[in-house]
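Each reported figure results from applying straightforward, stated rules to the coordinates on display, with no laboratory input. On a predicted model such as this, the values are computed, not experimentally measured, just so you know. Cβ atoms are built from the backbone, for glycine too; each structure is taken alone.
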Structure P
Amino acid sequence: MAEPLYADRLITLTDEGIEIDRYYCFVGAKKRIPWHRVRSVEVRDLTPTTGRYRIWGTSRPGYWFNDDGDRPHKSKALVLDIGAHVKPVLTPDDPDAVLAVIEAKRPAA
């Protein structure tokens, strides 16, 4: 198995795509997103109204946060457009590193 391009406690980027741990309500359930599904990524500041205290799930239809108890201590979120109604919201430990990999791996627009 190849080394990940990026990995933290909840997010792993590989040559195949993005793995988001604790995405679904079942313990250990991962969401896997192949690179060809990633249309765009938007960087947002995490504030009380944009999800800073959202530990898991959503309070705003159309966005989904994986289970991340450290989110209240983070300042940036990455919103993925994968061509579906619901957009996964990532809060990696190193958002700049994740953004760089996503921009390099996703298909050209």
Structure Q
Amino acid sequence: MARKKEAIKVIFYKSDTGVEPVREWLKKQSKKDKKILGEDIMTVQYRWPLGMPLVRTLGKGLHEIRSHLSDNRIARMFFCVYAGRIILLHGFIKKTQQTPPKEIEIARQRMK
């Protein structure tokens, strides 16, 4: 019998002031969207490493979870894998076709 793959632990990036921006962002989403986002995070936890269409690698250790929410909206959650853990760095709702560079920059700063 095949052994069930262990989930990679997910942790939230925490600022020096103790704020967890991704957790706070997730709390503001609708119940329906939280379910979608949570399932996408769980898929990454249990199936990492994973590629498109759910996960895209942005280089230098940064990755994004690509979630399709209700009402045809798109969310992105940036993460890195460090010490065997997935660290959620930044989340936002996409409003343009291309991911705004400032959103990627926020994630890269938190990654440091």
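Among the shown structures P, Q, from which was the value -3000 of helix-only ellipticity at 222 nm (-39500 (n - 2.57) for each DSSP H run of 4 or more, over all residues; to 500) calculated?
Working: P: -3000; Q: -9500.
Attributed to the structure labelled P.
Kindly point out which one of P, Q the value 0.5 was derived from, the read-out being distance in nm of label points 7 Å out along Cα→Cβ at positions 69 and 93. List each step's numbers first, then the result.
Details: P: 1.6; Q: 0.5.
Matching structure: Q.
Taking 1.4 as the value of distance in nm of label points 7 Å out along Cα→Cβ at positions 5 and 45 derived from one of the structures shown (P, Q), identify that structure.
Value 1.4 for distance in nm of label points 7 Å out along Cα→Cβ at positions 5 and 45 corresponds to Q out of P, Q.
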